[in-house]
Structure P
Amino acid sequence: MSAILVTGGAGFVGLNLVEALLARGEQVVVFGQEAALPAPAGEVFASLPGRLEVVTGDVRDAAALAAVFVSHRIDRVFPFAAITAGPAREAASPGLVLDVNLHGVIATLAGARDAGTVRRVVLPASSAVYGDSAYDHDWLDEVTTPCMPISLYGVTKYAVERAGLRLAGLWGLDAVAARIGATYGPWERDTGLRDTLSPHLAIFQAALRGGVAILPPAPLPRYDWVYVKDLVAGLLALLDCTDPPGRVFNIASAQDWSPHVAACCDGLAAEMPGFTWRHAVDGESPNIPFNETRSRGLMAIDRARSLGWAPRFAPEGAYADYAAWLRQMDGRFVAVASQPQG
């Protein structure tokens, strides 16, 4: 039986992707240096119809990757292992960021090439590839908007996209690239590899404590967050499509989240005893860090829609779903949500 390889499968997006693949009965191999899944995820995944195997290894180790491709007959690949570095880590360890984010993908593609069994690779690009252009354009389009990445993370993701598609073409691999929008939702936690966590995680942690969330002063900047369940549905659409209309796809909500903040937080307050929220006023310091202070263009998703995919969750609906997931977990995941894990 063929299997799907997910490197970085113990991370935030990776866990959601693995869960969705197992739910539809796939055989999944998670590969990574710290590939152990958090205990609650292992419990949830064990109840799903698919089959999961976790293999410990370094994505920069070509020989280890080659062995996985052969031993598990890998036919589809998500090379998603990455370090989402902030400025401090960029300055301290640029070589490590480049090695994991770019060279790890190249090593994975080489393993796919040599195996000769792979029929689709979904490359992990990011909204970060737009960089400076995001502040100069109302809409960010895969074809017409210039990519001007600012962060080292954005630079590596653009390199993954361009180098990955180039090598796939040279090596006879069928690859598509997903420019993943800013994401939040179930399974998000501090893994030690993501230096910038979503403000939504901080809001929900405050809600679970029955505390107060102090957001930055209103109005919040224009920003198109995507709920992780919508993101994963888009990634699966890229995995399954047989005749893609392009090779690069924005996977995002195409919706400004900022006008919905009050309704989202009010709904959360109605469900979480003791939780309150407000915008900071009169020089008050927020306790909810936001990723951006400037408004950004929204990611256009017409090309992804042509695959039959579209986001299902409005911001308010996403918040309600996230709250329901946390209740279902009954504290099993929340208790470890802020602790570094694999």
Structure Q
Amino acid sequence: MSAQVEQDDRVAGDRTDFEVRTAPLRGELVAHCYRMLGSAGEAEDLVQETYLRAWRSYHSFEGRSSLRTWMYTIATNCCLTALRQQARRPLPSGLGQPPGNPSVAVVEDRARDWLEPLPDRLVWGEAGMPVDPAERSVATEGVQLAFVATLQELPPLQRAVLVLREVLQLSAAETASALGTTAAAVNSALQRARATVGDGLERSGRRAGELTQAEHEIYAAFCAAFERYDIPAVVRVMTEQATWQMPPFDRFYVGREDIRTLIGTQCPAAAPQDLRMVPTTSNGQPAAGMYLRGEDGVHRAFQLCVVDIRDGAITGVVGFFDPDAFRRAGLPVALGEDPAPTP
């Protein structure tokens, strides 16, 4: 056997070993990059970059940290590099403006990069949620929409420290090593980040797998009310101070009455069955693909609604008018068509 053949065999063996060991981490790395960037599309791209960088340096991995920590280190630094070139991705409620007037026509702002949803399919693939509760918790903790929106308020380094320390439970020393800084600097950044975020994670909606039977019924009633175009029934399952927002439209709305007015005056639906709701999950939360019937009778993708449910009622809805959100969720662009192909 020639030296070249031996080298090729060794490289092939290393490649197989690398893929076997790192493949199970892909979903949680997508969730990690999403927390950092607020963009599902960019998270997918940066996970690809993470794997390329990891493979190029795999020969030098000495096992001083776990493989998982090593991969997270590479992914975090990929994200920090990307964040140097982009602004934060807010929701309308994070722009520092008062709630909108639901009687005034909504205005699109396509010049801004908005926070995107993270369909659970991007984390778990077609196989669905894992059986192991610990594994499920790692990837879904800290991806709830309200929490990720709060993370966008932080400078990149503070964001990275908070995610590594509070969500992934790395030690101060491990976090310092990942970020090329000191434990003292990590602790200082964490303190500042906590002061900004406050109880942001606690304010997030309940995860889909944790809904009570009554909360499942509320979610079902919400979807059914839209399909009947019964606006009073839609807002009946919401709290008095529920919020509604829908990037790229730049306003948010607070309270049942304003939400009732918004839907009644600005939603293009007008009659029962104009809207169809297809249940899904996004950001670990209950969600639904909302489809609007066109003049030809075909229901086409309209908005992906991510629902905050807390203490037995809906406290917020974010509707994303982005066709890519349907594709990433594996939902069809029109009902009666095949779902979007796996990314």
Identity of the structure behind -11000 (criterion: helix-only ellipticity at 222 nm (-39500 (n - 2.57) for each DSSP H run of 4 or more, over all residues; to 500), calculated), options P, Q | P
Candidates P, Q; distance in nm of label points 7 Å out along Cα→Cβ at positions 189 and 253 computed = 4.0; producing structure is Q
When percent of Cα pairs over 33 Å apart is computed for each of P, Q, the largest belongs to = Q
Work out the source of 3.2 here, i.e. which of P, Q gives that when distance in nm of label points 7 Å out along Cα→Cβ at positions 77 and 141 is computed.
-> P
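Read the figures in this text as sums done on the coordinates, not as results from a lab. On a predicted model such as this, the values are computed, not experimentally measured, just so you know. Cβ atoms are built from the backbone, for glycine too; each structure is taken alone.
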